[in-house]
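Asks: Each structure below appears as structure tokens.
Every number here is computed from the coordinates shown, using simple stated rules; none is lab data. Please read all numbers here as calculations on a predicted model, not as lab measurements. Cβ atoms are built from the backbone, for glycine too; each structure is taken alone.
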Structure 1
Amino acid sequence: MHLFINGLAASAGGGITYLRNVLGHLAKRPEVRATVLARNELRPEIEGAPNLLFLDAPQRLSVFERALYEQRGLRALVRRSGAQVLLSAGNIALRNSPVPQILLSRNALYISAAFYRDLRQRGEYRLLVDTWIKGQLAKKSIAWADRTVAPSHAFAGELSAWSGRNVLAIYHGFDAESFANETCHLPEFVKQKLEQARDAIRLLCVSHYNYYRNLDTTFRAIAHLSRHVKNRKIALLLTCTLDGRKDGDYSTVGARAIVRELGISDRVIELGPVPYQSLYELYHACNVYVSAAYAETFAHPLVEAMASGLPVIASDLKVHREICGDAAMYFSTWSSEELSQRISEVIESRELAARLAAEGRTRAQTFSWQLHVQELLTLAQELIDPRKQGSSNSSDSAALRQHL
């Protein structure tokens, strides 16, 4: 099988992590060839694999520049490669693809009423229009693709209702063993900031700054806890900074003002970006993982936290319940009082914290990059040979799932 993988959309964070893992597993499959259009960051790690061919790709394109480049030039690249299936890994599909096309869709903001409402309340009309236009392109892309894949059943259902098209769910993967074994020590500047919370209950949220993480609700929960839990110091650790400037599309001015207004500046520890290889050690340096997000597609940090043995408290989203199951405590998304109550329950009960940690480690084993890649290949084979339609539960996938 020969795949063409368009990974131009993978510019940072989750996108790079996704491609790194998928390509790493494809490199171990000699029966599969892949022509890869992606940014240069991935080449040093994977370029030596004999079955992967990297093409020179334009760097640092905006979403609209990338879409224009793809619609004008990608078709010819796919034809010249001789690939049998195109895998478009960034929400936008190629119109009139010369070969069957699988679209990976994983941006919940395009269809999130809460996000559009949030932007209106913040007066972020430029970002609102920008998101809506991108959403319309993503919606058309679902129609252009032969099959669209989402990383969870909950998000697949939302995409289907939005687009009127069938969307397949294939879970993103996770490799707990490599996540633990490939860890690097925390940078010195992170260790120094952790010292500020040396005697505190450390709550952790891993993300760059954005509005849909709903940090305002988390800040208010911290202030509530600080008033009512007198015998214990509480600290919230963030892997971003609230310096009053823009972090990508998102302004941190409002968040910084809320922290000051609530009087919790000493309880919010801004670690800044932490290298992925150091995250396992960071999780182990904390006591509870908290996510108040109001939009999500899969929630990788929740899986990482569960694999690291951290009790998880998450907003009551369908995606969160699907990914974490009984291994997390849930609260009404916008209720800081309910979030503070859940945090209090976990930190006051060793038995509850231990149960959540144990169930989380087991739950994290549900997800596998090996299985994810196998199911993508099964889907690709169905598109190459329609007679194999319905073989997503083929012997290979079924046997691997049973093994895992």
Structure 2
Amino acid sequence: MNSLSASAGGGLTYVRNVIPLLAAVSGLQVTVAVGPGLRDEFSRFDNLNFVELAMPSMRRFWYEQVSLPGLVRRSRADILVSIGNFAVRNSPVPQILLSRNSIYTSPDFYRDLRSRREYRMWLDTRMRAVFARKSIDWADVTVAPSEAFAAELRRWLGVSREENNNEGNSRGKKIRVIHHGFDREAFTRDSTPLAAEVEEKLRATGDSLKLLFVSHYNYYRNFETLIRALPLLRNRCGGRKVKLLLTCKLTSGANPGEYRPETAAKLVRDLGVSDMVVELGAIRYNQLHHLYRRGDIYVSPAYTETFAHPLLEAMASGLPVVASDLPVHREICEAAALYFSCFSADELAGRVAEIALSADKARRLSDCGLIRSAEFSWKKHVDGLLLLAESLLAKRAS
């Protein structure tokens, strides 16, 4: 399993949930390529082999193309699973590619970068998109985490669903859907309390209506639309104060990646909503369940997404959800959320107010969310991945 790209967000969530389940499969030997620090998290598994490497992303890509095939041979692997959107061009064994980054296929993301004059990032993303697209050809099978993103990949490749399901189709490799999962017991297992600094900030919010958004700062999560909704909420929630809890800080250098939060920070000041925004900073994954329990409504304004793990975490924690109207959000949440047009701060504020002013609606959404979140399972995902691996081996043998 090549997980060198798992450094933040969904990649880390995936590795932390899937690797322990793979380690529990009898007769399965797993060799995992990981970045710095991750190996220590899995030291309790004696049937896992790890190769730990630290390198910049561009060097990592060339390492994967040049050196990883040799590592695959030395490990005597039967299957290569590449989880970071990029496949190995000349894999010596059948390869499963996990594609889970929608910025390469999102017109909104490219428009956003141009509007911010992020031309270097625009060019870099375009170049990465070329290799991400080629990677689908290089892999034997590409796995998408949702039906919505699988459909987006097919449109991107110009392959219809019928062509994709045709065994004789030579226009691209098959795209399969294996939903990512969720394990509520594992998610809530750690009893370590939140840091004292975070607790102090949460206590200071008192009985305010607490909106929660779990994400590092980046552009495609659409923080600005959420911030623009805040002044609209001052008079729409029955006189109740509103606080937005963020698991990031809107200061330069405080977040992973190259996204610059200065625009969002300036918007907070210009709209006069500094008193409504609570920057908690990054929260360790195994402590997030404590934070979800302190919120009243979960909000997700992202304008592109592939799966959205925090939506499952929020629903499993009993939070009603307000989400941007994306096909993937509707697929994951179904009736457990209220939806708004991605860039409409007014609609976002309206959906939040609907829940804030109706205890019955909040309870109905919460109940739906608990039921819906229980339908996802990391074990189901791993079982599907292993079945797919076995089918590739059987196909090669025949």
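Asks: If distance in nm of label points 7 Å out along Cα→Cβ at positions 96 and 352 comes out at 6.0 when worked out from the coordinates, which of 1, 2 was used?
Replies: 1
Asks: Further question on the same structure: Taking mean count of other Cβ atoms within 10 Å over residues 24-31 as the criterion, which structure among 1, 2 has the greatest value?
Replies: Once mean count of other Cβ atoms within 10 Å over residues 24-31 is worked out for each structure, 1 has the highest.
Asks: From 1, 2, which structure was distance in nm of label points 7 Å out along Cα→Cβ at positions 248 and 344 = 2.5 calculated on?
Replies: 2
Asks: Can you tell which of 1, 2 yields 1.7 when distance in nm of label points 7 Å out along Cα→Cβ at positions 112 and 312 is derived from it?
Replies: Matching structure: 1.
Asks: Then there's this: 1, 2: which one has FRET efficiency 1/(1 + (r/R0)^6) of positions 80 and 328 (r between Cβ atoms, R0 = 41 Å, to 0.05), as calculated, at 0.95?
Replies: Here the read-out was taken from 2.
Asks: Same structure again: For distance in nm of label points 7 Å out along Cα→Cβ at positions 32 and 72, which of 1, 2 scores largest?
Replies: Across 1, 2, distance in nm of label points 7 Å out along Cα→Cβ at positions 32 and 72 peaks for 1.
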